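Every number in this text was worked out from the coordinates using simple rules, so none of it is lab data. None of the values given here were measured: they were computed from a predicted structure. Cβ atoms are built from the backbone, for glycine too; each structure is taken alone.
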Structure P
């Protein structure tokens with residue numbers, strides 16, 4: 001199945017984290033900026049961490065579960081991008097490339113989750129209901 005670090009959406013998630021790290025180094029050392037730094041860095045690093053942990057589970061429901069958690073962290077990271085712009089820590093132009101990369105990770109996670117769910121559902125087979133003729137009176141011999 002390969003190493004998780006070979007997954008494109010993991011690599012892109014790591015790029016977002018590296019970009020956030022560079023961005024927050026420019027922020028002032030106020031209490032608000034430090035709290036925002038912790039929150040956005042935590043949510044971004046959680047994306048890659050959950051992809052890695054889920055990949056270690058290989059396939060099935062657990063892997064899907066961790067990818068869904070990663071997707072939630074990507075959504076949270078998007079929230080923090082909006083918030084840092086709204087409170088004036090960074091301009092929209094400064095975070096736009098990171099927002100777009102994060103959106104790409106979100107789309108790739110969604111596609112992977114949907115693909116894994118479809119594969120899982122393919123493997124769940126059920127016997128279709130059939131009618132059986134059961135004779136109540138055995139034939140005369």
Structure Q
């Protein structure tokens with residue numbers, strides 16, 4: 001099997017498509033989190049600690065005057081603080097999503113267990129098998 005055929009087969013799998021969708025949604029979510037942190041959280045926090053704009057916090061390594069404005073290489077630790085807050089928000093959101101998914105899966109597992117324990121006939125077996133198949137799809 002050639003490289004192109006393998007690539008087509010990989011791209012056609014559900015996992016590759018799911019991964020692509022996840023990356024796109026993750027990119028959009030990152031923009032939302034960046035805006036929440038930069039535009040909504042950090043400005044009030046800066047006001048609370050004395051009117052500081054975190055994105056402008058820096059340590060100038062070498063001061064250069066250009067057109068009356070001080071510029072030069074600097075360590076932008078304020079931007080780093082923003083990125084750390086953004087990271088914390090993403091971690092908390094990911095934790096909440098995973099926790100919710102685990103609860104949903106646990107509920108489904110208990111539903112399957114109840115269905116398996118209640119098997120009395122072929123119809124009950126068919127229902128339990130359908131629930132197991134549904135759970136497999138959810139986990140895969």
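Which one of P, Q has percent of Cα pairs over 23 Å apart, as calculated from the coordinates, equal to 46? Derived from the structure labelled P. Looking across P, Q, the calculation of relative contact order in percent (Cα under 8 Å, 6 or more apart) that yields 27 traces back to P.
From P, Q, which structure was distance in nm of label points 7 Å out along Cα→Cβ at positions 12 and 100 = 3.4 calculated on? It was calculated from structure Q.
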